[in-house]
Structure P
Amino acid sequence: MPHAPASPAAKRRREIARAVLRHAHQHPEWGQARVAAALTQKGLAISPAGVRWIWQRHHLETAAKRAAALRKLDANRLSAAQRAALTRIAARRDGARDASASGDAREHLLDVAVREFSQRGFARTSIRDIARAAGLQPGSVYHHFASKDDLFVAAHSAGMRMVAQLMEAATAHSRDPWERLEVAFTAHIRHLISGNDLTAWTGASLFLFESREMQRQLRAERDRFEAVYRRLIADLPLPPGFDRSLLRLQLLGALNWTRTWYRPGKRGAAEIAAHLVKVLREPLARR
């Protein structure tokens, strides 16, 4: 019997898997979070945990394994960038510890912790729970993070940094302030609707705790993220006396709410972003 044609979703998953494996050969020293951010920016939405899962299926889950796979190829086929990456990975391996593998382990712990926090709640999740889910001993978790609070703050910070990097990369080649705002919105919304556990948890994590120290650390990272929007809004040609700070807060509220009401198959991130800019810009043009 002939095989049924693959569904669009299955084709998309294969496309993403191929892109992940290409990155493993092109940039073997990149960690899973960096690969996920690069692919998501290109419209191939995948979480760091998804990148790691694909790597594991192909025995590429550490930088050392990705380097070993690359060395099996004909040396003449390797680019200068690939050869340089192999040299860096070898230098790390020959040092006191493999820094790349350590980075992979830290990113893996962040992915697992976010998933456990989301499913169990922060208060009901222990370091032992996270270690068990990650396939590690509790002592290995403490090697990377001093406490559960420290792990939570690191996960929140990673989410904020990821979306800030996507926005800054998206706006790097735009000069028109309205266009820059729209492409930043598009990158932000695409990240919010990507299905990434880290995204969902980051968006809900800022006001969950009474700990002043944790609030201070979370607020510091959020302020660094909001600085991207401060710069974008500062460049807009708005009327004198217009409250740009209030506008920034209102826009952030509208954007972050997207992950609650968005449903796949209708309007995409670029359409939603264009609508938001239109709603803001047209009344100002009439004035």
Structure Q
Amino acid sequence: MPAIIDGKKISQDIKDELKEQVSLLKEQGKGVSLAVILVGEDPASCVYVRNKKRACEYIGIESLSYELPEDTTEAELLSLIEELNGKDDVNGILVQLPLPKHMDEDKVIKAIDPRKDVDGFHPQSVGALSIGLPGFVSCTPAGIIQLLKRSNVEMEGKNCVIVGRSNIVGKPMALLMLRENATVTVTHSRTKDLPAVTREADILIVAMGKKQFITSEYVKEGAVVIDVGMHRDENNKLCGDVNYDDVAPKCSAITPVPGGVGPMTIAMLMYNCVASANTTEE
């Protein structure tokens, strides 16, 4: 049987560590605050924002909520971001994506001060990651690194195959695994003979957005499998990009869905927010 990598427990450990750090900052008279901007009423976005607020409350981070109507103009949103950029008591700014269609997401992300870019999406943050400079890292890939480290999965010298090349997961994941001295292959929809490539992986990270696509045929015996996907199956149960029941028997370790990567994303957002408070205080 594989080891189950428990994202719920690991994320809770991180939140407990952050709670302690925030308590110490408060003793020094320093608060931590996160501004969360939600435009419109996308149901999934509303759930994410609620979960982020709950995590802030637990850790002791002040959560400033800006819930704007769907018909807010891009200029109004940019004006709010500019205002928050200028506030010394706001450490992190998060704009919940996706935005309504009449807004340019790239333009909005670029408007956030990189020192407050706790999502790690600003081009300056991404550039810093690519050349090994300090900066905020996209929360899901950063969370996966923590899952591996805290589960004692050796990364140095291992073959890591990433399925998916998105700006939010695939590309930053590749850079982070290189930083850990893994040998990295990034695959995508045009990769020839995908199963042959993924079977070379000691660590297989799947972020392709296709429900239960990865079966045992794609996995080497004894591999560690990290599933970033989140879908609903025919019984309306949550499932990932990996066919868990088929793949698990071949793995040495695997993340479940739910309870694997998902909880780590918010934990690392909180981590970035506390790090931002430490940086802006310097």
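Every read-out reported here was derived from the displayed coordinates using simple, explicitly stated rules and does not represent laboratory data. Fair warning: this is a prediction, and the values are worked out from it, not measured in the lab. Cβ atoms are built from the backbone, for glycine too; each structure is taken alone.
Numbers below:
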read-out: Highest-scoring label, criterion being distance in nm of label points 7 Å out along Cα→Cβ at positions 9 and 89, among P, Q; value: Q
read-out: Structure from which -12500 was derived, helix-only ellipticity at 222 nm (-39500 (n - 2.57) for each DSSP H run of 4 or more, over all residues; to 500), options P, Q; value: Q
read-out: Structure responsible for 17.1, 51, with Rg and Dmax of the Cα atoms in Å, for residues 25-184 alone calculated and labels P, Q on offer; value: Q
read-out: Computed 1.01 for Rg/Rh (Cα atoms, Kirkwood Rh) - originating structure among P, Q; value: P
read-out: Comparison of P, Q - label where relative contact order in percent (Cα under 8 Å, 6 or more apart) is highest; value: Q
read-out: Read-out mean count of other Cβ atoms within 10 Å over residues 41-48, computed value 12.9, structure in P, Q; value: Q
